[in-house]
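Each structure below appears as structure tokens.
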Structure I
Amino acid sequence: MSRADVCVVALAEAFRGDGEILAAGVGGPITMLAARLARLTFEPDLLTSDGTCLLTGDVPPLGAAPEVVEGWLPFREHLWLVLNGRRHVMLGASQIDRYGNTNISCIGDWARPTSQLLGVRGAPGNTLCDPTSYWIPRHSPRVFVEKVDLVSGLGTDRGAFDLRRVVTNLAVLDFGGPGRSMRLVSVHPGVSVAEVRQATGFPLAIPEAVPETRQPAGEELEALARLDPGGLREREVPG
């Protein structure tokens, strides 16, 4: 078992109870693995795609074409799902604050940024209409900031529909703190609460007792070995 395995399972847990909804991991291999792992194990009614326009009837490994196709998902139908809350998306973020406002657009002043990033893309619509979770592979004060430079994705203080959880290489967090602010839910094996606090650039709600993030079960490790035979998940999690 590796830290990457723990992170994938923690993200998969965000889909628990979703039922028949499109599980969309757009933050890289780990988020895609989380959706596929959840479908293979405890949430079989989830809809998963090949990453483009096909709904998959089976759950193929990363990079492999599905053997069974359940349906076609053109962009207009994808937008219908987004606008009607039928998609749980896992996003990344260059900056995130205590209320879950995120920035993927630019670093610095909007008029003259020091770094140009992706742009707001679909983040406003996703966070306004659908369940949203985040995968942050490097938990640091540069990412977890007091105030984002530009709001791309909406936080709980700006009308976000349903921010579920934030999973990082150190911990699992949600928005159960005061005023729906970020709260520490668990720390990964080998990580201390003090490390998470030090890596967060704002005061974090921390319960008196913080459990350890659950470790993958045997069937989950077997599923991950099949879904990611090339070990792509290991490249996303710093050593």
Structure II
Amino acid sequence: MRAPAIIPAAGVGHRMKSSVRKQFLTLLDRPLLDYSIEAVDSCKMIEKVILVVCEDDLAFCRDRYLKKRRLSTPVEILPGGKDRQESVYLGLRHLQSLDEAPQWIVIHDGARPLVTNKIIKEVLKAAYKSMAAIAAVPVSDTMKIVKEDKLWTDKTLDREKVWAAQTPQAFSFPLLLEAHKQAEKNGFKGTDDASLLERLGHSVCIVEGEDENIKITRPVDLKLAELILSSRKGAL
């Protein structure tokens, strides 16, 4: 019950309003990407890490994660695409080209540094039973659909049926690869990998995630992550 993990980390992160790509912003004196890689590396169910980064960051990442840092899991570093979806697809195609392609695959965002070993294991175990599984949390806010001008509300969603998707996400490797092939063929862009399967009519199992497993998108998220990490260290 082991699988490789793809970590897409080639994004620019415009909403952070920083000249530094968000995955390399400092989080308690270290690049926040360190935390995502180390969380995946610590999971014994992960057999290999495929890190997909911007071509400009290849030298830095190879020096940091292949030469200087000692990780227990083998790491390969690839140049990414023009967006997250293309970067994941490049990682999948790389794994497909190997002598023995994997049966299962885990996808985890490089900008989610607070993921726990527990959630990675639970999502992967759920995928073994269902072919596709994601971490997600129920929303607490009232959710609105807005009109095209984004100035007026259209309707209110039933909050009991709305969950916020997270990563990690785990899938049958052939199934996810085919979903990406179809998406590329049809020019479809999804907001996560699960949406590519849903588009083809495949249901995706939900594993309740953790509220602390936030994605670093805006400056306030970085401050919140610092508080969470500090509290975890204080609990040791």
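Every read-out reported here was derived from the displayed coordinates using simple, explicitly stated rules and does not represent laboratory data. These figures come from a predicted structure and were not determined experimentally. Cβ atoms are built from the backbone, for glycine too; each structure is taken alone.
Details
- Origin of the value 1.23, where Cα Rg over 2.2 N^0.38 Å, for residues 55-118 alone was derived from one of I, II: II
- Entry that produces 0.90 once FRET efficiency 1/(1 + (r/R0)^6) of positions 175 and 223 (r between Cβ atoms, R0 = 41 Å, to 0.05) is calculated, selected from I, II: I
- Distance in nm of label points 7 Å out along Cα→Cβ at positions 31 and 135 derived as 2.1 - corresponding label from I, II: II
- Value 0.95, calculated as FRET efficiency 1/(1 + (r/R0)^6) of positions 63 and 79 (r between Cβ atoms, R0 = 25 Å, to 0.05), assigned to which of I, II: II
- Per distance in nm of label points 7 Å out along Cα→Cβ at positions 111 and 143, the highest-valued of structures I, II: I
- Each of I, II could give helix-only ellipticity at 222 nm (-39500 (n - 2.57) for each DSSP H run of 4 or more, over all residues; to 500), but the derived value -7000 comes from I.
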